[in-house]
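The next part holds the structures, each set out as structure tokens.
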Structure I
Amino acid sequence: MSLPRRTFLQRSLAAGMVAGCATFQKPQRARAASANEKIVVGVMGLGRGKGLIQSFAPSENCHVEYVCDVDSRRLAEGASLVTKLAGNNPQQVVDVRKILDDKKVDALIIAAPDHWHAPATIMACNAGKHVYCEKPTSHNPQEGEWMIAAARKHNRVVQIGTQRRSMPVFIEAVKQLQAGVIGKPLLARGYYFNPRPTIKKGQPAAVPEWLNYDLWQGPAPERDYRDNLVHYNWHWLWHWGTAELGNNGVHLVDICRWGLGVDHAKTVTCAGGRYRYDDDQQTPDTTVATFDFGDRAIVWEARSFYKPIADDSPTYEIAFYGENGTMTCSQTKLTTYDPSGKKLAEQTFTAGDLPHIENFLSCVRSGERPNADIEIGHKSTLLCHLGNMAYRTGQTLHIDPKTQKPTSAEALKLWGREYRDGWKPVV
């Protein structure tokens, strides 16, 4: 049986609440657990969420009080994992609002599908909770603006799960770029290649007994259940997902943007298509997106149907090209070259999510802005949304420097979305 929806989600956002990221001032410190208390969290979404539990649950600074999923099988698995790692038996809930009603919960960890990221974040901020939200920040640009407004209004710490922001290799890379190791960086290229299989052509089917499909849909307008949707293939359908650009591209676009020292693009293009399989996938399996900032640019290239080969530069994820050389980065290696291609230096690092989680927990205590604060996450995710808009409209998008919105009326139709009755996010 479906659980009732809350009336506090029924109002619409007041017009003009969000004028842009730059208008927000740094907030005062958020209320946090004392140094002697553990930060109490609930984890929503136990696919990716199980990976996050492995970092949160063993932490001496954290106590996982709740696990939440619409799949009863995953609930049991998530609870068992917490018990194994931390020794406690977390409460198991299907509806995230039960976590938000518990006053002793300090933070919500969101690893649900993309269409849930913004609504759950806003609900959590409204309930006085801090938030660790997996990438991408939002399903559409409007939601990102609302998320910033909610975080600032309620003085909450909101960390986005672009974990490379806290990895030592990328911190060092940006430090060196800012110090001029390759001169002025002019171009950054990110790569993502993955041999994903076909999602086939789904058929209408009865909802499995282990799935609360009503709550899985949550804020998204209702669609009939099909047998090739849950748990992963929704990524490749626009109604719920943000394509490979929002799914994995945001990690690399974020570091490219950070390394170049840029915020908002002037023009955005995105070429590609769905070439490999004749199935239900709507999003492209081959993509080249470009983001022009006037005096420098980002290019992101992806292929989601065939693994990397030698010519794909498989040893690194990102390359920065500067006036006086080149830098390449992976999660474990940083290499610099002179203009002739001669290797100048190479450093190795340890990768992993733990520094990002520790940064979040530290900021919950201190009230400081985290490494991937919601404004940072929104700016990087916005580029990915604009790339998807360019692809879907077949246009080169010109961006208004005042609003950061595309000037295309057709593209602007994709700036926000409709919501199910009672589920529109409210700040």
Structure II
Amino acid sequence: MGSNFNVGSFNAINMDEEKKSSSHKGDDNELKKKLLFLGAIIIGGVLILFLILFLVSSFVQKNYSYDEIEEIMHDAAVQYFKDNPSKLPEDENQRVEIDASTLASYEYMKPLSEYTKDGANCTGKVSVQTNGSDYLYSPRLECGDAYTTKSLQEAVTEQVVTEGYGLYQVGDNYIYRGELVDNYVQLDLALWRIVKVNANGQIMLIYADEKLKSSSWDDRYNSQEGYNKGINNYGTSRVRESLELLYESNEEDDAILSDDDRSKLVSFDLCIAKRSTSDVGKDNSIECSETFSNQKIGLLTASDYMMASLDENCQTVADRACQNYNYLNNDDKWWLITASNGNTSDVYGVSTSGVIDFGSASGYKSPRPVIMLDANVMLDSGKGTLEKPYTIK
């Protein structure tokens, strides 16, 4: 009897355990179903949310900044002329224009109304100019009182003064004069200063960054002098050769201009006529009686240096007063492009005190290059100060 009782008890226990196990399995399955259902709801909700956001973004217009719109116009014009190269300008400094509406009609961009803010009525165009082997694309956006693209020369010539330090209108040109003037421009690789804005809107810049390696203006044998005193003819000079190499250089240690910088420069005529120490005048009428055409880089004339001084006693290259009230006086010695007409070897330069001196072309001074920015180069930011120089687009 004891044996039968134990077997029955054991079977009863097993049956009870099986019922409990079956019950637990059922509970687990039910939990899994609930979790799967909940996961499906979450995933579905996320998908619906994304769908709603997509639909909203399709109907709500994005607000583009004016800079972004100009960039869109720029890129559209680049692609248009890439597809239509025969419409690009061919001659040096030649310019063609294309309207934003034309770019939109050919589907290179959307109509401006789809980029501009509510209520803004904008027109736009992109001018394209050939500068040597490069093309300068300049977008201009006009949105009434809300915004108008401004060129660097437009921004600069808004600040004309009639006394003190600053930008003076001299004839058809605008010239910086005085000791403390806000005329700094930061290009990609170096800092420059604005010397003047010509009547055609082109902007002359002079190098204002770290001192360049000193070299001779020219070191050739001079038959009249009987020594290697150099020949003071800029067209055949060593300094011209070194400047042209400097202009083209992409070497990390030597480059002063990037490819993008060079695309914004135009060719100009260098004034290379000689003058004596007694010649009176600083309007370049002496130096510009002879020119060296279609250059991309050069040096400042003696008149340009003299005109930067506000001292009325600066009338000839021999006047020591030319160092006064002159932002070009930078405590360094550097070459001018102007040569002396007294012989075939002497040229002018600026001493460390800011006085214009002259001597043998074979002497050593730093070149201080000048370049010419296109009139259509657009202002990006800055105030022209050393801390916040002008930057361009």
Structure III
Amino acid sequence: MFSFSDKSQQLQEKLAAFMQEYIYPNEENYAQQLHSASNRFAPLPIMDELKIQARAAGLWNLFVPEEFAQYCDHGGLSNVDYAPLAEMMGRVIWSQEVFNCNAPDTGNMEVFMKYATPEQQATWLGPLLNGEIRSSYAMTEPQVASSDATNIELSIKQDGDQWVLNGRKWFITGAMNERTKIFIVMGKSDPDNPDRHRQQTQILVPKNTPGIDIIRPLTTLGYDDAPIGHAEMMFNDVRVPLENVLLGEGRGFEIAQGRLGPGRMHHCMRLIGCAQRSLELACKRAKSRTTFGRPLSKHQSVREDISKSFSEIEMARLLVLKTCSKMDAVGAQASRDMIAASKTTVPLLVQNIIDRCMQLHGAGGLTEDYFMAEAFNYARWCRQADGPDQVHQMALGKQIIDLYGTESE
């Protein structure tokens, strides 16, 4: 059984109270402000108000791992200790931003903590930790299978004391948001290098750099995920100084691998919150609706769906906590087997759980009257984000075969 530190337990109590007092009561207000906004990718007044209250309550930057506790006042939690907090935030899709714990900024902040120079940290990490700006991670491209990161084609060439970037990116989360100020861009600086994993470099590109063209917002199952959103964009002779390189030329793949592990688990943590809330709503629905002379809760098929969903949530939660425990013990790189297992299991489990709970709500479950349709979209999206399931299953399968296949019977 997993246990949480005193610090985590205290934060869980504070966060649960904050969600009850400030987040749930403002779900309708948030939706109204978003739907009435003249620019769907502009900051919402209610979000700014809630951020002030969250920071005052000490519920800020909770994602920051123990190894980087020196960078902030409120973080410094292990992965195990952060998991129940992220699960609570996952109960409301947009609430993670209230606590400065939203993707892609969490992953980008960790990149700055791990790989950036002191000058780069002063320019970008400080404002991100303070919630003053937002950021994007520009990796995926429409013309290649980006699940293989070595396929990335965006050109990065040195011209004197500058890098010159040319190429197309898409599904760049946060690119359209008005407060986004910095892109971490991955491209190829050495396409002829015989080592395919040394061809890539990551460059810091301020959003206001000439030559950046945001083409359009993209949707997933009809959702534009505003005000964060996902963009398709072009880099046309975009020039930045040589000192904007991250870690060093040819080390882009290394950064990508280091960045994505913890982020995959954060998604899994939040998805469990989506599933748990969906189950609770389904139970309330089963008690309040009657068909064929009996409450829904008396029907065998309904009870089976509730039972199966409860069991699967418990399984997913334990898998996430076991993965987090291994990450805390040996690090993300040595835990890639468990991260892959979580990443390929939890989103699909949660997708199916939410689907059952939506079904119990009839046609209403498909509408914005409940949070489940958007949560379903999030779960489905997570099966592609940070690498599709098949890539992780392929890598995990190889690892497991190598582990057990050579053992003598």
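Of the structures I, II, III, report the one carrying the highest value of distance in nm of label points 7 Å out along Cα→Cβ at positions 52 and 324.
II
To which of I, II, III does the computed value 33, 26, 22 (semi-axes √(5λ) of the Cα gyration tensor in Å) belong?
Structure I accounts for this read-out.
Bear in mind that the values in this text are calculations on the coordinates, not laboratory data. Small disclaimer: the values here were computed from a predicted structure and weren't measured. Cβ atoms are built from the backbone, for glycine too; each structure is taken alone.
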